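Student: Listed below are the structures to be examined.
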Structure I
Amino acid sequence: MVENGQGEGKPNRLSASVDNLSQRFYFSEQNRNFTTQYCNIYTSRLVAMRDSLLQAAKRAWGNDINYCKLMELKTGITSCIIGTLFKRMSARPNILQEISDEYNLIPLPPRTKYADDSDELVAEDETQRISLTGNINVTKSVTGVIVALLGKELDGGKFYVNEMVSAGLPKQIPRPFIHNDKYICIVSGLNLGSSHQGFLTMQLFIDFITGRLTEGQEDRKMCSQIVQIVIAGNSAAQQNSSTSETNKANSKKFSSRSSANTLEGIKALDEILTQLCSCIPVDIMPGEFDPSNHIMPQQPLHPCMFPKGFQFSSLKSVTNPYEFSVDGVRFLGTSGQNIDDIYRYSYFEDRLEICEQCLRWGHISPTAPDTLACYPYYEKDPFILESCPHVYFVGNQPEFSCKKITGDQEQEVLLVNVPSFNQKHSCVLVNTRTLDCKPISFDLYENL
């Protein structure tokens, strides 16, 4: 392997200890079984999170709460129940839409949101399910979230909710004291192989990382403090899937052209990784449009796609989601599918709020497997948060945004939405010492 060297003209870069903590997201030959039912993942999720929900309920409502399972509810008696939320949505896409497309029927107008004011919630445990009413925000709830509810069963068979609590932020390993500023560079949505990719802005990004674009002592110092790059998905271009008559008639030609664009994008990505890995470690995650498995968790991109890049030991292909630590600072990130899916099936508008809710729900991707495809796990749900990260980042978002949140046990988490580079021409730098975050723009027309 070619080691990561500094080379002539490259900054005297700091180094950091990086550990991959994503073992639970990898498939193995022993557990690769697609014949099991998806109901098992909800059962294992509920069983795994019940204790933390019960503790959260006792903190909120006192130790003397009347906790019971759904089958033990008595009409009119105030009780605490713990269950999985399921959302009935009238606007949810269904198989009839696909049939309409296939038989050239008039399609329904496209929607960016499938949530509706007529949506209803039900709670389910191992014994039964019950419809919910009362003090509960249906529009900002999604299927798959485990919650504790305080209320009582009504004569009509519904459960009237007085209050609701979620698991909250899990315990957090204390953040180590770090003497020097070190930066993690996170970039997403390179979209290589598309007809409108910006080669010049991409080269500016490479020159910035490698130190060829720096001017002055401060720029050179900051460049030398970037110790790791994380590419958070969608490195290859998205291919259109239009169903117009022209495309259907020329589906063979369209498929060939799409494959050629993807191949060109992967070749371009290999060249870019070669330049970057010659001077800095790079971790690359798969995304929605990359040549990887579609279901979550996505497995690492195969090394054979990057024959030049993988000549460097500094290149690592990792999973999506991806959890890792840098000098003891824990990062957790996804390529954006989990946040995009919750955005579509709720009234959330602020994507940072969705990120925060995922952490407070105690689950990275609650809508899987209902509206987000995932592996049919049987015994354990790997998306449950067992420990709280210090940084939670999400790639391929419309805009850059960040904020810090705190938990009941003094947890502190930096939330970061990383924009698509192809759209915003920017990357994000996270300071592991201070948890400060800033975008770096390479947009040539930004100041014109």
Structure II
Amino acid sequence: MPPVSRLATLFVAVLALCWFLPDLYDRAALPEPVRSSGYYSADAGSFLVRVDGRDDTRFQDEQGNPVTEEAFRRGLPFLYFADLEKHGEFPETVAGVPVTVAEARRQLQMLRLAPRDWNSGGLNLHTLIESAPWGARLSLPDHMFRVMPAGLEFLRVADGRVDRDLSDRFTAAMTRAGVVWPLVAIGGNPSTRKEFDEGYLLVDSANRLFQLKLVKGEPECRATGLTVPGRVRAATVSEHQRREFIGAVVSDDAVHLVTYDDRLVPLPAAGFDADTVSVSLRTDPLNRTVLSTDLSGSTDTPYHLTATDREYRPVHSFDLPLPAEYLASLERRSMVGSALFPLTVSQTSETDDLLHLHLVPAEHLGLAAAGGLLCCALLWLWRRRSRAPLHPLELVTTLLTGVAGLLALLLLGPLSRQRAADA
């Protein structure tokens, strides 16, 4: 049996190389970045696609037929209203509906929701802005709050001490509104760079939805009368001059908008999974576009676009694939990487900001097995030529980790130094 010290050294070396070498390879073999974007054209009743490469930009329709840049911009007057207005080409009607540049500008709103928003934990500290300030602008308060099992606890920013009076007043106001502790989700938009403030949306342990605000120094907690279905993962607030929705609530398999008239409107996000799928919403005077993006890397068509009417009823959908040449480059990189590194170590994930070590098997197991066997053969030949012993554990390590294991064993030498000397 090899000495424990040798085994420990080999383990650390292989672990480090299984992270460093694949990461270095991925950076070196990264194909030319390509970004595809889809935008719904109400006049055409379909999506127009923009493909941005490193050296050029292409415009096309859903079938891949090329479209000139001028036709692309004219087909999307709500997106390029400033360009069209400059040249006096903004249309009087779109899809038969009278429109203006002012309305196009006012109705443009974006909302982005990603697994990183609710999977990363983060600090349990929140900023509650005064919603009815004396001045013309919103300003940051001199306190922050954190959510406790049976109430809110406000802390003075200056010295970090608990403001017991403010904490008790907010907790009492929430309890009077019907909040059942503890909370399962809370979310706001603590930015002063907005026209007005809607406070926080929160979901209690009974999945009931409330809105919490600070109004003229006093707590205001309003029960919306809504119950969110499913297991709630997150809540967020997104103020906008359109005043169509206050924000959104995310559950395991759905995203619901919270409207100003206290309705839950489900977004048609196909295949939504709170652990692996991000959702974006874009609005214009006539339609809403919902983009679902699969972050798991398990599909060649990660983008699903759904256009809806103003009531969020789907009118058209389109799966936007990655460009064929980009997919081919990714596949070649994956095949070579599988042969070189059957098993890799990763610290990051597309779905959260946390650092955690985890093992990632190769995508192409056949190539991984072939690469591992080839590395085993190279190790055997090297040891035979140098007349050094070969321990079965070394073969297993090389088979599982490929180039990383082979390099570690070549650098460290045989596991058993004594046997090597005897030989």
Structure III
Amino acid sequence: MPEGMSESALRRDVVIFAGAGISTEVSTVFPDTVLELAADRLGMPMESVESFPQTLEEYQNRFGRTELVRMIRRKFDFIDSFRSPHYHATRFHAELATMPYLRDIVTTNWDTYFEDECAATPFVSGADIALWEMPGRRVLKIHGSITNLASLVATESDYAKRLESLASDVMGGLLRQLLATKTVVFIGYSLRDWNFRRLYEALLADMKDFAPTAYVVSPHAVEAENDLGMKVIKTSGINFLRELKKSLVGHCVIDDEVYGHVADLYDMAVSADPREWEEPIRHAEYPAVIYTWFYNDGLRDICDRILRKRASGEYSDRHHVTNMLKFYDEAYERAYESGRYGDAAYIDGYSNGLILMLGDAWGTAQLDDEDGTSKSLLESCPLYFVYGADSDMRTREEFLEALEHSKRRSPKTRALARKIVEGLADDMILTHAPFIGDGHLANA
């Protein structure tokens, strides 16, 4: 890993500039590149092909623009309709997804994998750039998007128009600003690719000798071909991301392993939910059961949200998770002190799911149990909630015992529970929505 790269990433100063070599145009994804498909239909041997845009220009001249776009679309549709090609096409994107400090992406690719796999907002036109400061991950698609067919930059004439517009329009201005002020890492390009070289040289034309150092990541890069002044990182794009992530895990980034265990915790919470038992607990007899209902909702909601938001990298950011825990600690105190005991139970479940996010690799974060044994955070997470309980509860037996004792404990919470279930039919249950009573969203 180049010196200073990790620090630049932590400052959100690293920009990934991605080419087709990280998605659809490799043999593990599809046996033929778009260029090879076009050349084959034109009857052109590959050794006679001059360049990608020239070949697609000839394809368009012979078969029309609609057929050119249809050919590209057919390939993308095929890749996305089969598990293995789609997996290989999105491996890079899946690795990048859980790197919260990589926020800005530039790509010449047409596919939507940065949007789908990394929760990146696409910026395709000049009008989009006005909203560039929107929060979250962003991808600048300088050659258009397959979801906006008229925007595709594919032929020689398309390239010429785009290079001309980038020299003066707002998208080109933003792109040059990124190149001038950020640490730019090119991945998925070849130093021998004439079109890549033409684009890079055009963007840096007015910077002359003051152009900042950029990096190119490629397992096949040859220094003798590097006359663009880039620093070569000789590895694959996926390995580069993994090494960068490894340098940040334990400090600011949470290990990816945590997501698999969040899924385990969600399943545990579903199994523990008293509302799903074959013989449900009668809330008329044990009103305090509603607090476990709400606790369970909080625990399941945070687990589900973490998994749904994985693509954004939001919960891979250790600082973000720590700040959220502080927020919910305060929210719990406010809820309890104001008598909103149902909200407090929900918040407690939500917070416990967040706490588990900070136990990287899960087996390494240990807590000493009451009997002196050491358990992981996952093994220690309470699955039930009863006000006044003597200890955390993970088994049905522990919960039922605490519920029996609740008849004689915590009179304020018991009184509210009786009031809530009054008139509630035996076959009815309650759930807690992802909102808390002081006006905050549960995911604020």
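What follows draws every value from the coordinates through simple rules; no lab data is involved. Please read all numbers here as calculations on a predicted model, not as lab measurements. Cβ atoms are built from the backbone, for glycine too; each structure is taken alone.
Student: By the measure distance in nm of label points 7 Å out along Cα→Cβ at positions 137 and 409, tell me the structure among I, II, III with the highest figure. Walk me through the intermediate numbers first.
Tutor: Details: I: 2.5; II: 6.6; III: 4.4.
Top value of distance in nm of label points 7 Å out along Cα→Cβ at positions 137 and 409, among I, II, III, belongs to structure II.
Student: Quick check: 23, 53, 23, 2 is what I get for P(r) over Cα pairs in 20 Å bins from 0, in percent, calculated from one of I, II, III. Which structure matches? Please report the intermediate quantities before stating the final value.
Tutor: Working: I: 23, 53, 23, 2; II: 20, 39, 30, 10, 0; III: 22, 42, 25, 10, 0.
The value was obtained from structure I.
Student: Consider the structures I, II, III: one of them gives 14.1 for mean count of other Cβ atoms within 10 Å over residues 17-24 as calculated from the coordinates. Say which.
Tutor: Working: I: 14.1; II: 18.1; III: 24.2.
Source structure: I.
Student: Still on this structure, I have one more. Upon calculation of distance in nm of label points 7 Å out along Cα→Cβ at positions 161 and 393 from the atomic coordinates, which of the structures I, II, III produces 6.0?
Tutor: Label of the source structure: II.
Student: If you don't mind, another one. Among I, II, III, considering only distance in nm of label points 7 Å out along Cα→Cβ at positions 25 and 385, which has the greatest calculated value?
Tutor: Top value of distance in nm of label points 7 Å out along Cα→Cβ at positions 25 and 385 goes to structure III.
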